[in-house]
Structure formats: structure tokens, C-alpha cells
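What follows is a group of structures, each given as C-alpha cells.
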Structure 1
Amino acid sequence: QAAGEVVWRDVRRDLSLIRVKAPLGDSVSLGNGRRNPRPGERLFLLPCVTDDRGGTRLGTLGEKPAMVNGQPLWQVNLRVSPGDSGSPVFDSDGRLVGMVKGRFRGTGTRGFLIPLDTIRDFLGKDGQ
């Protein structure tokens, strides 16, 4: 846990950039990320908040991104729980493909991801 300051917020994309002064340890590289995973491909969610069921969760990518309120979102067949928003999702080679946006209401296994390109675009606006 560390104190931080919001330096950039994009409500439309549902993303925020937070500056933290304390060292955070391990991080995920966007440069080695993967832009276009294939529908049906296996994906792995590494939840920000772990629960009593363990850590990494396995799922699959649904169809190509759909536009939701003007933003591309991927549908995934993956257990998405409250508190998972912002959690990274990786392909089977450990490359970042996106970030959890949320889940379809009334289900626990139909989630939505913010694609890597949207995250890169957002960070480019602030110049990182």
C-alpha cells in the first residue's frame, strides 16, 4: 500500500494515471505487451485483490473488440469478481493483453477488458 496522486484521468476510457513516490517493486512492461490476441485464446487474470480461491484465473478471449460507449472492449469468458477492475490480463506467454474493466451484470464469468492499445494511447496523452 502506498500513497499516490492522480495526475491524469480519462473518464471516457475509465483509466487513471497515479504517481506514487514510494518504490513499487515489480511492474508490467507495456512494450512487451500483445496487441491482438485471437478469439478463443487462453488468457490469465492476475487479480489485484486475491480471495480465498487463490491467485491466477484462467479464461478465454471472446470475439473481437466491441465498441461500448465509443470505446473498444474485449469480452472474455473468465471469472471476474468485485475488486478485479484494473487487474492485468496476460496471454500464455506472459505478455500483457489488457486490463479488466468489469463484468457483465448478473454473471460471474463474462468480463470485459480494456485492450492494450487503449492503455498505450491513454499513457501517450500524458507523455508517460
Structure 2
Amino acid sequence: MSQFMLCKSKYDLKKLNCTKLLNYKINNELLTKVANEYVPVEEQKNLWVLQEIDKYCTETQKSMNEGISFKNTELYCLLNKLYDKCTNFILWYASDYLKLDEISKRKDFFDLIEQEIRYPCCEIYIIMKKS
């Protein structure tokens, strides 16, 4: 299951289950490496970690296997709210954060996530930069 998600926003995302990267203690070394790979240091103060992305993906996959539409899942609802508040998203699994699929359109973002959730391993590798 996709395990990590960083998003960049000038807004407070605490109500959307996110924690500022600077305050996040779990896997901080790995998250900092990823941030350094994709986000200029001066912009990293606006990076947030979506906690428990693996749980959201697992629950969404289970729901979709039971016939529920992706658009009716908690993950879609959460990402939809985050999409309006964030400029960038980075999703990956384990330490496989290099060579992510780069996209810039909303439809591509949601379509790719839905497509990957349909696969048993459910590993999403995306860097989304809004255009």
C-alpha cells in the first residue's frame, strides 16, 4: 500500500489529518530526503504529511472491492478537500520515491489514484504539481 504522502500548502491542514513535516517525528529522515529531492528548502516550511495514507488506501481498496465508487470513499473525500488547499502532492511507497509519475491536472491525479487502488499492491507513485 502507498505509505507516504507529502502535500504543500500555505493553509493549516490539521483538521484534514495532516501534520507539518517540520513537526513530524515518524520516518522523518526519509521524509526529509524526499522533500529535499522535490521541494526547494525555502518552501519546505509549507510541507505537510498526511498521516495514515496506507490506512486510507487499504480502506478505499476494500470499499471499491465491495462495489463502492472511488468518489464515495473517505480517501477521495479527503484528497478532494486537500486538492483545493494544496499546490503539490508527493505519494510513494517505502523508499521508492525516485522517478515518480509527474502530473499536473486534477483529472489525471484522481484517475491515477483510482487506477492504482484497483491493483492488489495499491502502490501510488505520483508527484503532482498543479499548473
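Source structure of the calculated read-out (helix-only ellipticity at 222 nm (-39500 (n - 2.57) for each DSSP H run of 4 or more, over all residues; to 500), -11500) within 1, 2: 2.
One of 1, 2 was used to calculate distance in nm of label points 7 Å out along Cα→Cβ at positions 21 and 61, giving 2.6; which?
It traces back to 2.
Which one of 1, 2 has relative contact order in percent (Cα under 8 Å, 6 or more apart), as calculated from the coordinates, equal to 35? It traces back to 2.
In terms of distance in nm of label points 7 Å out along Cα→Cβ at positions 45 and 69, the structure with the greatest value among 1, 2 is 2. Out of 1, 2, which one gives 43, 28, 27 for Cα extents along the principal axes in Å as computed from the coordinates? Of the structures listed, the value fits 2. If FRET efficiency 1/(1 + (r/R0)^6) of positions 5 and 109 (r between Cβ atoms, R0 = 30 Å, to 0.05) comes out at 0.25 when worked out from the coordinates, which of 1, 2 was used? For FRET efficiency 1/(1 + (r/R0)^6) of positions 5 and 109 (r between Cβ atoms, R0 = 30 Å, to 0.05), the value 0.25 is produced by structure 1.
Values quoted throughout were computed directly from the atomic coordinates according to the rules given, and no laboratory measurement underlies them. What you are looking at is a predicted structure, and each value in this text was computed from that prediction instead of being measured. Cβ atoms are built from the backbone, for glycine too; each structure is taken alone.
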